Structure I
Amino acid sequence: MVATTLKRFAAVLLVLFLLPASASAHTNEQIAETNGFTATLPLFGTSLTVAVSLDDVGNLSSVSVTPTGTYTATRSGPHDVRLTSADGQSAVVLRAKGDKLGVRAKVPTLADLLGSGTWTGDVFGTGETTSVPYTIGDDGSGNPTITIGSVVVPSGVETEVKPTQTKTSDEGVKISARVVFRFDGVTKWLTITVAVKTGDEPSAQLKIELKAKDRQRLESNLADLVGSRTWSGHLCDGTPVSVAYEVTSDGRVVFTSATGAPATTKTTGHGFVVRFTDTKVKVAVKLQERDGVWRLSVKGSTGKCGKHEGPTPTVNS
């Protein structure tokens, strides 16, 4: 069994290119700007490396898994790719949908997940890489443990490692470790979860997922917020759009212009809302003061383009 398992995962080099399907985007702009991630997974006593790339609107554009082996893409589309082993006992799933981007690996037992791995990605789309090392262990009674190593982030990015959370049930145990990233008023979360299922059909699952909504909130004195600013996004067909606005010295936020596509503007009590015509893409900007602290809130809405399976991808393995 061990030899078969090692052979199964001994070197999978699979590069999967998904044909353009931007009309089916479901992915939030904050996820799309990462352009994907690379993760090493400690499977069956060795490392499996998964690299995912996204297009501008957040569709999966390429997936590669190394080293080579015997995997088959049993499900594929612009938001979801499933790779299954020859015996059907193990699977790796890549997903980019909504405000989530992640990888999930399912194996027979916790012992098949023990070891160390690393998740790396350009979390805020700045061209600089963030690295999160982790180790999966066994507490001695068959329950999983997760240890987060030294997180490396670009200058200016705030990092917080949350306490590990454990949930138990009649079906098994689940443990999660979360790393929070904050930069320029935007918050993103990377969650690493190991779930062990007991009973007649035992299994173990490793899931690594980045989550981020298209939200920015800056709190400061008014002088630090004053000036010209821009929100950027994409329509479902991949067209880049942007909204320019200005925070004034007298405490107002003023719409300046919208580019990329026709748009309508609505003034609100503390700001404005811009919606791009005949789409669900919009942005709401507000500026408010409370107890001497000014808050600039920017809430974007992108990727709500409807469900579409997309073309069948080309798989090279």
Structure II
Amino acid sequence: MRVLAASDKFKGTASAAQVCAAIGHACWNLNIDCVEMPMADGGEGTLEVLGGANRVTTVAGPLGHPVQAEWRLHRGVAVIEMARASGLTLVGGASQNDAVAASTTGTGQLIDIALNEGAKKIIVCLGGSATTDGGYGALRAISTPARLLAVDFLVACDVDTLFTDAAKVFAPQKGATKSQVNLLTGRLERLAQMYSSEYGIDVAELPGSGAAGGLAGALAALGATLMPGFDIVAEEVDFDEAIQNTDLIITGEGLLDDTSFDGKVVGSVCDYARESKTNVSAIVGDIDEAMDSSLYADLRVTNLTQKFGAEESMTHVLRCIEEAAREMLQNS
């Protein structure tokens, strides 16, 4: 039997690599071959899954203060998590954020530096942003945007939100008041017109262009291809090839809910497995009581909270994952 451990992180308790290692331990203890392949959906944790940071650069944070942003450049491929330069956590959360002033300048600076360092492929991972500036700060920070046309420029995007809807959908989560949402929406509408005029790209009608407060739209205007984050990760780690040599995939995440099947790791793994007719099971920290159970009706799921209790599954999550995986394998 051959197992592929392809899990997302358990947010706040274990990284994707740690979860996959726990599943791997269970496999090896039962003399079962296992390939550990940590996965991500293009948001937080994607940099680590794609090899981890090997560069640290001082850039402008979302409110202008300098921040030390980690990123990766290896063999011509740059991986940039925008949250490391323009993330909400960098300002201490929504209550400390200035939703109107927050800028993506630092993310643009990282893209510019990646170009200067000779990157042939640039992957920008969205998610966790403090910003709703329509990516204007990033665009201004890229000294010669035309250079991006000569590289493979990908943006990991896991929402379909349109550019001019970014403020009303996401800005309240970033501390914006109702009046600020209206102001930001007007600004996004003007930027959409400007991008269309200057770059010939109608970002207002582009699905996903509103991701990260419109950063996705600005980068699309500069020639980036918006792709589901999971698909980008899958391509980089040869997930398709790994599935072909697998009898069972064990995936997982901290909380299984409706969004798990909308571009996130668990749902995407299930989609890939279905296409290749490969069996898949999931280990999750908990299941949202409000979710539609039909979404996972054909998926074998182990709920750690239900099996071990809330406290044990939080404080000893890796031990619980390993035990759950061992039991899952023994009964398969």
Structure III
Amino acid sequence: MKAVLIDKPGDETVLRIGEAEPPPLAAGALRIEVAATAVNRADLLQRQGLYPPPPGASPILGLECAGVVAAVGAGVEGWKPGDRAMALLAGGGYAAQVVVDAGSAMHVPERLSLEEAAAVPETFLTAYLNLFQLGGLASGGTALVHGGGSGVGTSAIQLIRAAAARALVTAGSPDKCERCRALGADVAIDYRKESFAERVRAATDGRGVDVVLDSIGAPYFADNLASLAIGGRLVLIGLMGGAKVEANLAVLLGKRISVIGSTLRTRSAAEKAVIVDGFVARFGADLAAGRIAPVVDAVLPLESVTEAHRKMKASTHFGKIVLSVG
């Protein structure tokens, strides 16, 4: 099957189109003919040798896909060949076929193309898990999301709005801030020009937010704590800015703050199935009706994967970068 291969870790130039063996179908799994996949920051880290796949996962890049079910493994219910599926993957999406546990797959709503559907699983499930299941964001609550123009950020804004909560976001330009507001963010902060902690205090009358969703890490840690309300939760999902901090633990105690570290890729199939079921139960109708939808910045052919990685690295995109595979 056609796939993006890497002979050795490196920059974008190590990516090449080649042939790989199709993965074997297992009990409880689906084989999907991949129509499209999407690029995530984790793909860039794996390409550089900094984020190896979990044990047993495909070494091929790609954490999500959409396509058509080609075969159904033993014990699987609710799926048949020909169904349109979008799936959360531990790896393997940059290829013509994937095999994935059925609990990690979702039916594609009629209103979405397969290219659009490929931009749903990783970012919407990440936002759902960390804001709602772990962060406990409730109706009427307030969340601060860093990287509002990213795939996770654009997904989070819409989920927060659909949950009747309030979204504050950071972004890296006036244009991205404006687009975040148009998407539903209540407050958008240009982190290159403003202190997000000061803006959060002003926007919440000094109370702070209930949840902070952060992929930056060390440089934001102190200001994240300052931005949280009493009893607030900081959910860390990435360390783009660094991992080591010196923290004033008195702030944690005084404000009763919870700091939660979270990853999605390394969770078990059973854990992922719970996350998928929870997302579909709470937001599936919104997705089917178009009240929430993936924001797709560009659709490129798989053969342009090098360009797609460069675009992701430059952070010039807004929303998701999709690769057309079929």
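Out of I, II, III, which one gives 32, 54, 14, 0 for P(r) over Cα pairs in 20 Å bins from 0, in percent as computed from the coordinates? Please report the intermediate quantities before stating the final value.
On the way: I: 30, 51, 18, 1; II: 32, 54, 14, 0; III: 34, 57, 9.
Computing P(r) over Cα pairs in 20 Å bins from 0, in percent on every structure in I, II, III gives 32, 54, 14, 0 only for II.
Look at mean count of other Cβ atoms within 10 Å over residues 59-66 for each of I, II, III: the largest one is in III. A value of -8500 for helix-only ellipticity at 222 nm (-39500 (n - 2.57) for each DSSP H run of 4 or more, over all residues; to 500), calculated from one of I, II, III, originates in structure III.
We did not get these values from a lab; they are worked out from the coordinates using the rules stated. Values in this document were obtained by computation on a predicted structure and should not be read as measured data. Cβ atoms are built from the backbone, for glycine too; each structure is taken alone.
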